[in-house]
Structure P
């Protein structure tokens, strides 16, 4: 395994080469996506690792299609969560925010932000995530702050933001009002989702946004198809939320966040002031801050320079894609649609892709409180970033929760090992990086390329749909079943013998396979491409488009696969030694030489023979093996085991207590096991009798 230093060096090379920045190439199509900004409350978790793997893979795929791609990173100030975290720190030090004052508390929050920013961006780099780091934005930066204040002022002047005295949820622990959806329901009643303190109902004056007045335009974007939402369940949830909106309580009694841009005159008059407005003498600002989700709802605009008419805004708004969790449909996705559509007249996204949650092997949501959360960094350190990425990718389907298990990492590591073995064999047989498609003469070489084309088409459909499980499955099946499992077995001797057709076909197939896998396995694919003689930044390469199907070659290769599998099944069923070469007679077999290599056959006339018919061909193999003494003893041992199992299972089913007390599923399994062992017993008896020339006898 390559060390983490190697991964870090490669990543640094990508950054130094500007691999993640926008190209601004004239005439190039654009593609833009925002990173859901992680909260500055500590380390990233497996949910982030999954979301960032999915986002990074789809971004790299767009780069490899020639788009001028923007994946814009950011961080969220997470007002309630960060405030609670800092107050816990202060209590541990024997003080409080009231003792140190608002200015000192804010300075402390900015220091914490700097530390968290360094930690989070480091973790993302460790995973291989490649947003445009030059554009990293924090929700309290000057640009987003100005956008937030501008949006609030416009909505206030339009009469959509108002102050009212109402009953709201109050958290004594966080000392602020909350919205209904920030409460956790427990047997003891609602508690704060951040500090778990029991909530109270208090009548207080707060600032509210009339969201129902904005809902029709946000809803219309979905119903007209201007914005698509996947999967279908998320589409329905979005519309359900949009149809049942209540006024949004915007104010929070916190010190960390965007301070509400409302000033009060000495006579009590309230007015919102834009960022460049002069505040009249004697007016005082509202002490509250805005709900964090208000500034987050402006993220597709504020990160591109709004309210100014910037080149970025013209080029990248609306965003092409939003990737976020199904649990954020209301908190974030709908609220972005509400505010951004109202402020610009255009919905913020052309497409929303909602993913599920990370769960443990038992199906429980991962969380620190349950003690089942997994830190991705130790996994990356032990297995490498691409192993974790591929383990997540293989389970990534739109809207579906991911049950993450340790064996997923083992399976992903096994595939990477297989990929290295394939590339190593290709290199040792004289293959090199090849971007030009060859026109091979041999039928099996043509079959390899048409199978590659099929995998490419399936992978492209997976990437386009945000279905990494499909993309990974198509490419892994080609690598393991077609390329390694059949082609290399059949053509290995020819490759080492210098066959030009085989070498060209394999060079192109492996090169293209690495390109297609690159969005999910960026470190490994570049490393293996370099082993074949290529250098550069793979994100800048185009993945070849699939060619039209080669039906003749496709049929020949599938006939070979079917006959090989039938011969292997016959060998095991009839008890032939795995290494034995069997005499065989063929009729209508297109790739006879290749079949002999993969199924260990020689030309002959088996007698007695068993005829196997597949794909328009007939293969005749010997019916019975010639057993040596060791083989006979092995079959007899297996027969004794089968007979023992039959006797034990029959006895269990004859016991009245078992039939009365055992669950129905256990009884059904016992009957299935009995039937399977009876079949195996009879098969082994038949093999031994045929091999000895004896007549069948009673079982």
Structure Q
């Protein structure tokens, strides 16, 4: 067995590309080795700003010989068929064998491939990986044709075993593989030789390079926490920033700095965002004051003055950045205190979409929709409309112009500065949420109303103009908007008849194409309704159902259970759908539930076959006086007891009680099928028994369309 070490040494690799590059290097090399006939025990990929590395352990020294036989066309087949077979095998006609096969003679190709040394296979695989590496962005340099994320300087490719180490014979675009690399750019720039991965990792550490990204990140996290603890502060959690910083340095040296008092009045989100986006600083919060008062910068060098000069330079740059932020903040506050009318007017010049008007048009629509949704979420309609009208105005603020990720956050501050109620200010902040799976869902009624209106406006608008997601393409993030609607509805127990609501708004959008936004708002406010669900609304509802299935599957609810519930009336009430699906899913996890399902489906199958054969529907008339067995009479009695309980529980939306009631039928149904022959020769008894099966089927239909349940 052999071990393989690969290092691709270049200029700085962007931090955001390193994790994917590690995965791609491992995949390309290991897949290529296996395809070449080699096996290996384990593989690990590593990265620093200037290198990608791969260590493969337990690699076989050579591939095994391969003998393959392929059956070809008949010997009297057309010439083109034979030529195609020859091309696919790489053989000539005289190398083919003729063999008798049934009634004809056919060509056979016997392809023998001798075993190959690992070095030869590694050289081919590595050369192909370098030339075809899937960087998101790459460049050429000098006069060569090789593309890499940044200029590639050297390649280390070493195979080692008990006998020693050998360099893989490889040259790519003038770069010849060797056993030499370099350490830290400033602290240990000289070249040194390595003999294998353990030697490589140890010498890199002595040369001030920490090879493992996760180790660098852990070191940054720990050292930053220690620096903050010494001052009585806490580091504001930011895993994404931690990971990015670890991709910017080879030898992390965290340094603690203090924010000048003149900037401490800025909102903490502004301080954190400015330091993160411009400087890649970690924020430090003082628990005693609740303010962000310090920062941690991570240097890539151990300085003679313990980083004092580095820290001084960073603080000077930070002061300039925060001065800009303070200027934006002061100007924005003046506009906010004046009522934000200038910003609202400015939204008229911001296009949302060419076919959907400006942001001001959109605000009008969201305000009308928020007012309509408000009663369903327990919000005051006036407050919901007021919140919707100010929720987007911070898009015109200087601060959000500089830091778009602060939209909503700054809206709350500006709404408070304008003297608006807290519920309205909170809705300005929260109406964007949830932005993703990890984001929390607003709970305050006004915030929920505006957040729902915002996302429903987006969905109905793009559906109305036929801009729907296709395949993996979703340029307007409509899947995220749909999931946001689902989480808002479910997280707050909202009962909204979506089919009617979607139809109203998509139909109103059709009118909007010919009229102006004020006509649209007035039409909705006046309660102008369209009878029935319009086709585009039905399609949008199906899209929401698809997103709901994904959401519920992640919570352990089976897809067929969801389908069974969605087939019932009221499927546009997502809260109702989830309550039904959860209860049904829980019942089917029990033995009684599984067996009951089989009994109901058996009854439905027998019944459908009989109805198809006889050309009639067996749906009524079952009479216990025609029962011939105790099992039949027991089933009649069980159905008489269960049916009203199921119906009452479903009407009361007490779905667990409904499941308990129908589960009581499991024993009588099992006993019936065990003892009774449905299709007896006595036609009166047969019809009675089929009508009895109809009662079983209908009992199941009270719960869900159980025919959609698999198994």
Structure R
């Protein structure tokens, strides 16, 4: 369950703060306007404020200003244009098609442009409801702009005042995701969990974690931190160090299960990592409450029990020796992870002023950049572009929705049908399918709840209170549980009708019928000019392959001492994680599409898991060398690493290279170094998984019908 869905954590999250901020701004601005003007004026201002509030998302201040200003200007222009064209039906329909198409083309700029697309469509629908004279259109556009600009000013002021609080909450969300990731790791030691399925869950969670970590980077590391933000930077860096350690705890789970099933060892390992997940969660919870965190979880009983269980194991034969070594290495890493969590607690309570990064370090490559070039949009004005086809699909569906609303046996509000289409119809089939269900169920529940409220409550002040709650709930759950947002949106609309038209009977039934009609139209058009996920898979697989090669090269440079610091390693690891997350997300969306449109799901699952394992091995190698610095035979270690990396790059690594170092005393030095055996085991696993990655890459090429002119045992991925 997402942490926001628990009441204990909901009220400290940035989702709740955003919902509360939006409700206060929209309802407060509406009430203020109504105090000085009439109801129609207040409603026009309210629409401007409401539309602008949909752009009020957690972002760096400069990005937020740009996004909200774009929303105010674009939507004011749309409101004015549609209002001026409303008296001429053929012109109005032409503008509706054009605006629908252009607004949907804006999704080419990525996830941040999705709210702007919806807001533009929302404004267009509301403004097309009734014919207006040019003077009325100008007045409505001016009031809309005033409402939008007023809300933007209010929101920017509040976010500026609470900017440290927002950074805390976004950083805490990344910690919550890290806790969930660690909890899934604990499940790998549970024999009741099917290991391949558990690994797939781990990869999916790693993708979600990467998104939250990027949001934390964008807020915490952008610009020069203030003195009171030094703690946030410290926690952020400690979080990433802990993440790399948790990542490195990947081991040969199948070997451990084979040799220690039924005994106390595996449950104790799972319990320890499960406790670590709850410990990380306690840091996140303390941060959302603006408090330093302190260790509250005691690991001593499990550590003593596991240590005793290890000593009680019978003498190992040659077959069990490797499993024992893997088990002890895992135990050591878990203890390191517990120590790192203690450091995370300490970072949250550290004194101000100390920043764990080099002065003047250029962090730009780690941060999300805004790029809204007109050339990007123009380059997608082609038939093969998924965005272009989506824009055509939306324009046709909304046009049909507005036309068909006029055929209903009651005075329909066509904008509600079109709004349902805009909510449901998304660039990919998977999201469209989910939104369709949530919209139907949410509207039904919202209508029932509103009917009960309007039947029992008649006092305007109480109804305004319910309206405030609905207005706050909508944005709170928008990206977490859209069904709740659909419930809130239905209640918000119907409560407004109840307040402004107390005798507007039939509104609830009409909204239900309009929603059903919009759902049917959106469902039909989701199959028109489709862009199925499998069509994008070759590009995504190639992107992972390219990022993989660069990450391996960066890791080799770092481990072999050819890099001055770990900057290039970290940036290439980030890019590798991002590309792997994109592929994993596309795979998840494809599995929601019709079976006839799915390609190579098993091979892609295997490919993503093997890439994840490669990243885990690299992290483990790095920490292994840091763990055993004493008596390290540098020349022999570098020779073993170079040999392994060469084999990984050429996809020939199926077994570790044998030690061929002449016995001139160096063999003695190797034997004296405690890290040699763990290094050999890790390099063996690395080469095994690289070979498996080669096979899975070749299987994907075969399943997708790609002729890449390479042997079946090779892939570009490594």
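Worth a mention:
- Label whose coordinates, when Rg and Dmax of the Cα atoms in Å, for residues 547-642 alone is calculated, return 17.2, 50 (choices P, Q, R): Q
- Which of P, Q, R leads on percent of Cα pairs over 53 Å apart, largest value: Q
No lab work stands behind these numbers, since they all come straight from the coordinates. As the structure is a computational prediction, the values presented were derived from the model and not from experiment.
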